[in-house]
Structure 1
Amino acid sequence: MTREIKFRAWIPSEKRMGVPFELREGLNAIGTFGDQIIFLEWTGLKDKNGKEIYEGDIVSNEGHINMSVIWDDREGKWATNSYRNLAVYIQEYKVEVIGNIYELISG
């Protein structure tokens, strides 16, 4: 089974999110960047509208509780700042991506 590994990049100096890209075997360099770039990994999951969920996204459930998506190093899985398992959370609630922490802070 092959896992799709995708990222997108937050570019702080331009206060914008880059276009998602996929890492493929044999790729040596992503590109040349003159500024700090924050790479955000795709969780492999999608929200209720089919939108890809990335690290740092803010998701909202039907109860309008907003949570940020994080990687839980201790558990070795995607989670939110309040819910320990993102995959289970998505199944239990109709989750929607409403933004991300970087644009919210810069906004």
Structure 2
Amino acid sequence: MRAKDIGVGSNGQVWIVNTDGKTAFLKDNKFWLYGSTPCEARRVTVTYNGQPWIACTNGKAYASSSHSKKGNKWYEVGAWNVKDIAAGPGGDILINGFNGGIWKYVKRQRN
């Protein structure tokens, strides 16, 4: 397997984007499990609790709604033209756009 990006959460959860734009994660530090994504991933980051976020070649960003190691479900976040994505140690998500802008993702509260 060849990786074009690697993300590691502070809990030790490792995710990669391979050269085909698919994601995989390291299970029990022994073997890679491949997952499906809603797009061709370009970058991956992992939050402190192991939640993967991906930046896609189509400029969209997605996060996994379940931190499950089997059958992650992805949801689109924001409306940026995403170039790169990063997770901070406190759970902050930072987005870098193709226009050079940097944004902090803030989850909308539902009433």
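A short reminder: the numbers here are calculations on the coordinates, not readings from a lab. Please read all numbers here as calculations on a predicted model, not as lab measurements. Cβ atoms are built from the backbone, for glycine too; each structure is taken alone.
General observations
- Once relative contact order in percent (Cα under 8 Å, 6 or more apart) is evaluated on every structure in 1, 2, the highest one turns out to be 1.
- Read-out Cα extents along the principal axes in Å, computed value 42, 39, 29, structure in 1, 2: 1
- Ranked by distance in nm of label points 7 Å out along Cα→Cβ at positions 73 and 89, structures 1, 2 are topped by 2, which has the highest value.
- Looking across 1, 2, the calculation of helix-only ellipticity at 222 nm (-39500 (n - 2.57) for each DSSP H run of 4 or more, over all residues; to 500) that yields -3000 traces back to 1.
- Taking distance in nm of label points 7 Å out along Cα→Cβ at positions 65 and 81 as the criterion, the top-ranked structure out of 1, 2 is 2, with the highest value.
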